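In structure tokens below, several structures.
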Structure 1
């Protein structure tokens with residue numbers, strides 16, 4: 001592997017490809033991984049992350065997180081910070097599923113209380129939180145009302161009875177990013193998204209009932225602040241995004257950028273999947289405003305899903321969600337580009353930070369963290385496969401090296417097509433049930449695609465993340481029941 005031979009080892013978990021690796025690179029490319037993870041990465045990751053290093057205005061490094069694997073344009077796990085005056089904005093650095101993200105909710109229930117009702121809970125969640133391609137939700141609104149959702153995000157949900165006030169406090173951006181402009185999205189995008197609020201979608205999206213075993217609590221003080229306080233406590237984690245709306249918004253602007261990138265702005269790139277426009281240009285600003293609509297749609301989507309989860313648990317246990325202690329720990333986004341103030345060579349600079357399959361992980365004291373967590377750092381949620389478990393972590397001051405970005409999941413090791421050939425969904429479901437994990441899925445093929453063996457070992461990803469100082473583990477959460485998209 002030519003790239004492996006050229007890599008400079010900066011530290012045990014930081015590897016660098018210099019600007020001399022490929023003509024046109026403006027900055028070095030860095031990969032954050034153990035040697036084992038590095039050797040298992042797709043060869044295409046090296047090509048993609050060095051292509052990212054060619055984008056105008058990129059600052060310091062093009063970066064790939066420990067869960068990195070092949071994606072569209074950027075590798076999934078890619079991070080790039082752009083100068084706001086000379087830099088570009090690229091849908092390929094954000095993703096089609098804008099603000100695909102994670103939400104974690106605690107309860108005061110224990111494993112012993114939930115175990116006898118686990119299959120009932122999962123069946124009811126499967127029924128009330130629609131999953132799969134083309135699924136639609138119970139929130140019936142007009143396209144005009146949907147435009148209000150795009151502008152207000154989770155604030156719309158609060159106004160319509162789908163949220164608690166505290167939910168917004170513990171959501172990135174307070175559940176609504178300012179500057180979203182519904183007039184910058186197409187009617188086709190509106191059409192695809194207005195009936196999908198409160199739905200999981202397909203692919204690697206899921207809703208999971210998990211248990212926090214005492215032996216998997218790595219920092220009891222931090223765990224207590226995050227709401228994990230009792231042995232064998234039950235929590236709920238889910239992962240989804242902006243559904244067809246976000247996909248269409250990204251598709252629309254990719255086509256626009258391909259038309260103007262070279263002819264109007266003279267930008268030459270090695271991969272059309274990195275189609276971009278100057279951030280300060282009319283096209284760049286239009287996409288930024290449309291992308292923010294995708295961010296807000298996704299916050300609203302996850303908020304309505306939480307509303308449905310609370311209703312299901314309340315019905316099954318005949319107690320109110322408040323009495324069940326169903327408080328949100330945090331909702332964290334990946335697949336975004338956001339304006340953030342960071343130190344570069346000791347000087348504060350506003351940068352447009354692209355995170356593609358990468359999670360924000362702000363360290364202690366940073367102002368955008370909820371007050372309850374500000375002294376300790378931002379909660380970070382990293383999802384594993386439905387077989388292996390997931391993690392709650394916390395941001396670290398040392399995360400400044402990646403503009404406070406970290407991994408977002410365990411990362412695929414094989415294509416969905418290969419996974420479907422290797423596993424059969426029905427057999428996998430039976431095997432998981434024998435191991436105490438009850439799963440419902442919208443399709444057998446979709447379940448096979450998400451087999452644990454199709455993903456990297458979550459422990460290796462977390463080890464690399466922690467060793468590098470990107471975030472620090474607090475609790476490991478084991479799966480009990482899962483609704484798959």
Structure 2
């Protein structure tokens with residue numbers, strides 16, 4: 001059976017080729033290792049992809065070259081079929097993907113200048129070099145999704161899947177929890193906000209009179225732990241949705257070197273400097289000050305939460321509805337009030353919770369709603385919250401009672417893989433595939449894709 005899931009695991013393998021070192025550092029003898037339809041697969045792409053996995057700290061299996069050639073062959077079959085079926089992949093989607101990947105690599109090496117020096121070309125050249133491979137991958141993903149979109153799983157299939165797993169191979173799960181919260185962040189008094197604004201105007205005056213640099217003041221006064229140690233600097237893109245819109249719009253109205261007046265966002269007050277702009281990409285620096293809230297303001301939030309908690313306990317409003325209506329946690333409006341794991345699951349381990357929450361739930365039983373309690377967010381904002389412990393599993397071996405949803409997902413993924421395998425076996429003979437003789441000899445798993453009338457090259 002073709003292992004399609006393994007074949008399609010690398011999300012941006014061929015994009016990485018575009019930022020691999022060039023010039024004299026690239027000592028790879030190039031040749032065509034395979035042809036799928038009218039598309040070619042180059043040996044240099046395979047070697048550069050392996051080198052990039054190594055640079056990112058990944059393990060390189062003994063058969064890495066064969067595995068990546070196989071990935072490329074399957075990807076091209078899916079892509080060509082997507083083109084035949086006219087699956088929609090827009091230029092905007094491709095450009096957004098390129099921007100996201102460029103920002104990823106910039107974060108890895110530290111700056112746009114460092115990336116360009118490392119790659120031996122400009123960001124625009126990097127994106128141009130990667131555009132076709134990104135388009136190919138997105139078309140392949142769209143085709144894959146079309147093939148498996150109708151795949152469903154029944155309870156009987158889930159049980160049969162579980163029964164096939166050897167008992168000594170069942171994974172062990174740590175205790176997992178479903179934890180929700182309703183959060184209130186009280187506003188600081190107008191007097192304190194005005195004081196912060198006057199402080200920030202003083203910073204701006206110091207910079208303009210050359211008494212201090214923006215970076216020096218950011219290190220000294222900024223309350224943004226993510227940027228203060230690097231002089232308040234961030235690499236930003238004006239189309240990226242993760243940034244506060246007030247922050248972005250203010251930054252992109254500035255000229256290079258210009259400093260804004262203090263502006264208020266959902267995080268606090270910012271003094272923003274445009275360091276360098278290049279189209280929709282820019283390096284900006286900021287100083288963040290968070291107006292402090294008083295004990296009295298925290299007390300008002302605790303009182304309001306106590307009322308909300310009473311309504312939830314009395315069942316006059318559901319917890320999810322209350323979070324959506326009252327919580328100042330923006331994620332509650334979109335993904336719900338529950339803490340999510342790194343993979344987006346509502347089941348988290350204790351190490352994924354903040355210390356204050358861990359202390360609170362250690363005294364709670366499943367189904368409990370905590371009393372309102374003051375806390376400090378990861379961004380340094382003081383607020384108040386109530387916590388709901390929806391469920392807590394004990395450490396255990398995987399079983400159908402505690403882990404049905406996980407087992408169901410695993411069974412579904414296996415079924416999707418079988419459907420993909422069947423589709424590939426039916427479609428591959430309809431495409432002309434040629435594999436060079438050396439690759440064909442070294443990689444039996446690639447040789448099997450070759451068309452019967454191809455003789456290699």
Task: Which entry (1, 2) yields the derived value -9500 for helix-only ellipticity at 222 nm (-39500 (n - 2.57) for each DSSP H run of 4 or more, over all residues; to 500) - done: 1
Task: Structure responsible for 2.5, with distance in nm of label points 7 Å out along Cα→Cβ at positions 39 and 423 calculated and labels 1, 2 on offer - done: 1
- [ ] Rank structures 1, 2 by FRET efficiency 1/(1 + (r/R0)^6) of positions 199 and 223 (r between Cβ atoms, R0 = 30 Å, to 0.05) and report only the one at the top, that is, the highest.
- [x] 2
- [ ] Assign the value 22.2, calculated as Kirkwood radius over Cα pairs in Å, to the correct structure from 1, 2.
- [x] 1
- [ ] Output the label of whichever structure in 1, 2 has the greatest value of distance in nm of label points 7 Å out along Cα→Cβ at positions 175 and 191.
- [x] 2
Open item on the list: To test your reading of the models, identify which of 1, 2 gives 30, 20, 17 for semi-axes √(5λ) of the Cα gyration tensor in Å, for residues 71-206 alone when calculated.
Closed with: 1
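None of the figures in this text is laboratory data; all of them are computed from the coordinates on show. Nothing here was measured: the structure is a model prediction, and the numbers come from that model. Cβ atoms are built from the backbone, for glycine too; each structure is taken alone.
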